[in-house]
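> Take a look at the structures listed below.
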Structure 1
Amino acid sequence: MIKGYVVKDNRVVEDGGEAAQVLYVVDPTPDEKRMLISTYRLDEHTLNSSLDPDELSRLEFEPDHVAVIYRRPLSYTAGDRLTFKTSAAGLFLFKDRIILVFKEDLNVFSSRVFNRVGSLNDLWLRIVYSSIAHFLEHLRAIYEVTSELEAMVNKSQENKYLLQLFGLEKSMVFYLNSIMTNSVLIERIKNNAARLGLTTEETEFLDDMAIENSQCQRQADIYGNILSNLMDARASIISNNLNVQMKTLNVITIAIMVPTLVVSAFSMNVVIPLQRHPHAFWIIMSFAFASVVVTAVWWFTRRMK
């Protein structure tokens, strides 16, 4: 899918005509890829990199354009089972045109970040900035989900909640890696601000973006540590609960074995005491019951210490 946009009255407006300043490309077909490569001379490897979920952020200077590959989070769906994913996105910067390449339709221009767009350079900087805001939104969502799962783990011993926590912990590793590689990209953009033709205001906005990304990175690192410690703590708690349950089961087993031993002793096919006593059955059952009482008293006495 390819859409056209123009910057008009400081806003990004859809325009599919030849005057389109921004080409919004989503998961291009082979024919659309060939068109982009032949018409705009995009490097095929760089174009494919912008659709690669494992590609790192980078900045490349081509003869007639600049390629910016950056990381951004993908939209979460219910089928992901609490696994938040990231992917690469591509910005191809020409003098009078920008080509955006995404793996999925992110509805980028709906954000309030694009309410006042001054130029094409301002536009692509805001696109990169919107990914940082998107990461922050997902981090807040992950923190809220983690709190809910923590309460569920405390009430239930099922593995599914631990597996969901593990999925969140795995997501945080990918998020932190993506945010860190974006940090390297932003630093490189700052070092090449003059070559990219950025104005003083745009350079100041880039500084603000670097600070925002740094805060996002620290937040992701903190949440990742919380999840990691939470997983270790929950594993220890579950292991301790299992030990307590096994201890209780062992006591129950002993409590059953003691009266069984008493009854078995009086069931041997040899001469035994009370075998001719008229109340032998009730006397033996009394011994068995007394052994259960003694075992129970011993157990509760030890627990009270």
Structure 2
Amino acid sequence: MPVPAADHDVKSILTVDVEDWFHILDLPSGLGPSDWESLPSRVEGNFRRLLDIFDEREVKVTCFFLGWIAERHREVVRDAARRGHEVASHGYRHALVYDMTPDDFGRDASDSRKLLEDISGSSVLGYRSAGFSTTDKTPWFFDMLIEAGYAYDSSIFPAARQHGGQKAAALAPYVVTRRPSPFVEFPISVARVLGTRVCFFGGGYLRLFPYWIVKMMAGRVLREKRPVVFYVHPREIDPGHPRMRMGLRRRFKSYVNLRTTEPKIRKIVRDFQLTTFREFLSENTELGER
């Protein structure tokens, strides 16, 4: 069931996946949570720089905090909440969904939500998985999120992708279930190019394509009455951050055009009507309120 567009122009949603430079998935280094403590963190300064950019245009965004980050940088969670941004969950330990059992995933999602609510002092409605890694092999994904207390998710990547990717998934936001109350999926935005679904709106995709193409393709999505879901990471406005060891192809995807990210973000907050997922849901009251 598609989420109906408002009578006015469709708003878009700018999101930040709040993780550090060393939280890149599936690397040969095999670094895990036990190693992260010894690495120099840069997330606090980078994230606050993003918040300042948003303040300049008085826009509000949805911040998907990794629980591991939130526990160690509690004040940045509080700062985001004080500035009026939505605090949401990126899970606790940045593990791929399809590498976890349903019970492990449920505990991780629940622990992260409770931690973020305790730090921010407000309810946490939304979730986004590491690497958009929910697939057809994780049919329990939505059930576990509902059980963990969430109202919406933004993890479905409706195109081919290294981690996850569901090429036949719906493109527009939709209601997954109304049991016991509405649960909504906000897929990552893609545009159709010669019959192929292509993402232009976040991560390496946003960095790779020139902004005029990003803006043109965003217009195509909006004309289909779909909100554009943009996503960025704090490390992407920090071209000087340390590099992880990886192959040439992965290195290109992880680090291409880092210097273009901040200028593109500044143009996005200038050129688009932006809201948060929480506000989007509240403006579409037929979906029900949480």
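Please treat every number below as a calculation from the coordinates, not as lab data. Given the structure is predicted, the values throughout are model-derived calculations rather than measurements.
> A value of -10500 was computed for helix-only ellipticity at 222 nm (-39500 (n - 2.57) for each DSSP H run of 4 or more, over all residues; to 500); which of 1, 2 is the source structure?
Details: 1: -21000; 2: -10500.
Answer by label: 2.
> Taking relative contact order in percent (Cα under 8 Å, 6 or more apart) for each of 1, 2, which is largest?
On the way: 1: 14; 2: 25.
By relative contact order in percent (Cα under 8 Å, 6 or more apart), the leading structure of 1, 2 is 2.
> Then there's this: Using Rg and Dmax of the Cα atoms in Å as the calculated read-out, with 33.6, 113 as its value, let me know the right label among 1, 2. Working shown, then result.
Working: 1: 33.6, 113; 2: 17.6, 51.
Derived from the structure labelled 1.
> Hey, another quick one. Which structure, out of 1, 2, was semi-axes √(5λ) of the Cα gyration tensor in Å, for residues 46-213 alone derived from, given a value of 24, 22, 14?
Values: 1: 34, 16, 14; 2: 24, 22, 14.
That value comes from structure 2.
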